[in-house]
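Read-outs throughout are calculated quantities, based only on the coordinates presented, and are distinct from any laboratory measurement. All figures in this text were calculated on a predicted structure; none of them were measured in a lab. Cβ atoms are built from the backbone, for glycine too; each structure is taken alone.
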Structure P
Amino acid sequence: MSSAQLVDCLLNSDSMGDVVSWGMFTTTVALRLTAVERTELETMTRSTRLPAGLVRRARLILALAEGAPYERITAHLGFAPSSISRWKRRFHHARVRGLHDALRSGRPDRLSPALEAKIIAVTQQPPPRPYTHWSVRRLAQRLGVSPATVHRVWQRAGLKPHRLEHYTASSDPDFERKAADILGLYLHPPAHAAVFCVDEKTAIQALDRRDPVLPLSPGRAERHGFEYFRHGALSLYAALDVSTGRVEARTAARHTSPEFLGFLEHLVNRQPKRRALHLIVDNFSAHKTKAVQAWLAAHPRVALHYTPTYSSWLNQVELWFAKIERDCIARGIFTSVPDLRRKLMQYIRAHNKTCRPFTWAYSNPRHRIRTTGIPETVH
């Protein structure tokens, strides 16, 4: 149950019109919360990582702030009246910080701040060659501390040297303008116009397994044989409607400019004749040929918006391509190219029955990865 639902349950009880009296206490005056405190408490109630006790206390304070009586809070949250009073006093004295557990007695942490800072600093420096990253034991041996100490410091600081992520930095000098143009279409689409994200997923292989698939069973994942037979490949052109999440798609044997124009013609013919169309595409050469420019001149209601260089992640259809890859392609078994085509279109029809638009979060084109001034890393 969410915090909002819980508060409604507490406040909409049958006895809320009467003064509640239980033992030595009665309904108390509601706590006063600032907007920041209320937002923080509501965020805490939705967390799946905070301690369960802290989440319950956040719900308690929100209920008190709405004027819920002690009796109802006790019934729904399981707090004794004395506990409610105690946490209410702690909140009065220290606000949200007072809801956290106090320091317990026992042996204090023998790790000095200086040593902890040293471990963090050395971790962020390259290890001796030929190693590419630190391990717990390697760093512990280097600094003369126990592996458990290194592990504890890494956990506190959120350091994970074994993890590796990849990025692509755009070198486009006009990144901000192009990105702002696309973000404007996402966040403030033009009236009486449709916005589509268009791209092609190329070289989708029709792979058939040589060995039978071993099905999922308790304690064991589904298993595919290592060897496969390749029947061929095709490309999938897709246009994602930003406002609805619906996908218009078409398969092709190749991914050249004529196939791209054929898909654009297919997309335009399926839209109302007077509706303006804004199509977001990447910088693939087949999207910028003279034939494409001539087609655009003949269709003035269609406008292409190009993503910045190396910034296809701004195109929402890439999110949908990742979805169809997970749901249909990666573990699919295809006996022929026509079989692959049939299953792709079957998936798209199923998607369109329950489609929803993506919730787009990136809104500031000045927030971008920059590598200027960062020295080259050599392992």
Structure Q
Amino acid sequence: MKIYGLTEVSLLLGYLLRRSALAAVLCCGGLMSAAAVAATASQEPLADAVPASAIQLSVSQVQQLQQQSLTAALVWHGASPWISAVTAGATAEFNRLGVKVVAVTDAQFDPARQVADIENVTVLKPDFVLSLVVDPASAKAAYQQLVNTGSQLVLLSNPIQGFVLGQDYAGIVTDDMFGMGRQAADVLAQSFATASQDKPLQVGMIYHDADYFITNNRDQAFRQQLAKYPQLQLSASKGFVREQETADIAAALILQQPQLQVIYVSWDAAAEGVVEALRAAGRKDIKVITHDLGVNNLLDLAKGGNMLATVADQPYLIGQTMARVAALRELGVSTPAFTLVPFNTVTQQNIAAGWQQAFQSPLPALLHQLLAHDGVQP
């Protein structure tokens, strides 16, 4: 069972990735990878973002909203346990505010289908629309028509080029991608305290080599933070586009660089292949660190296998915050361009708590049984 997070878009939209990769090849005579292009362009655009904890409604504001007959629609890119947690958080907050959710759509990662979903939702004339855009370029016109009917649009992570804050959208809510990347490097420094500049920890990196806002920035932040620790040495790095590639990449990496002690992987589902390759090679000594939460890697983490830790966002809180941003904008309150939701570091010691904080739902049965068997209170 896989629990995909924000990174799920970048591996399922094959045609978008091919288009991005082609653009990167054409850039600078083919000398820059897609990830390098994205990293160069981003320059940490979240520097002026506000924390989710700052997005709150007063008692009087809640009462004001409850007195209106407001409606909302959730126009999603796909379906997964992660997006279900976003939906649950948004729905709970809208219920508190007296807002009726009239539609929840699943584009199945198909840009054309999402355009059709937007057009269908536009007919309903919802006051609020929360959405993660599959392909901003192809969907822009449909979103513009939606906004022109008076809907307050709040985006999840992916911006739409040319849209103006306060005019075309109320704000973007996302995870702290730069903080998450830095935290992964910090965890390595803390976990391998005996490493030194004379005998540095040998780190491998399997990064996302496609043009995607979230993963590129997390990977870039990890690499930059790692360079601040002289006792941590990046010995090898290799990019991937499809998560199915990571097992073969990891197998080759440990053959070429057998001294590796830890491997960073861009996200959880991609890390599954790396863990499988390490098991097949009998390399129990190599640890893995990644982002997001998935049952398979959490089972490995609980058993004390190759997984060292994962840095995870909080999808339930993302949904809550998106609903609050929309509501505040409806009340005429200025809202920030970016709102950041915090992250947690999940290790063997706090798996149950980390899951609950992220998803606000019971542990999956397999994970619950394993933790209970090991004497951990789920």
Original post:
If helix-only ellipticity at 222 nm (-39500 (n - 2.57) for each DSSP H run of 4 or more, over all residues; to 500) is computed to be -12000, which of P, Q is the source?
Top reply: P
Original post:
If distance in nm of label points 7 Å out along Cα→Cβ at positions 83 and 107 comes out at 0.9 when worked out from the coordinates, which of P, Q was used?
Top reply: Q
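To which of P, Q does the computed value 1.4 (distance in nm of label points 7 Å out along Cα→Cβ at positions 259 and 315) belong? Walk me through the numbers on the way to the answer.
Details: P: 1.4; Q: 4.0.
Label of the source structure: P.
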Original post:
Out of P, Q, which structure matches 36, 24, 18 when semi-axes √(5λ) of the Cα gyration tensor in Å is calculated?
Top reply: Q
Original post:
Out of P, Q, which structure matches 15 when relative contact order in percent (Cα under 8 Å, 6 or more apart) is calculated?
Top reply: P
**OP:** Supply the structure label, taken from P, Q, corresponding to distance in nm of label points 7 Å out along Cα→Cβ at positions 171 and 339 with the calculated value 4.4.
**Re:** P
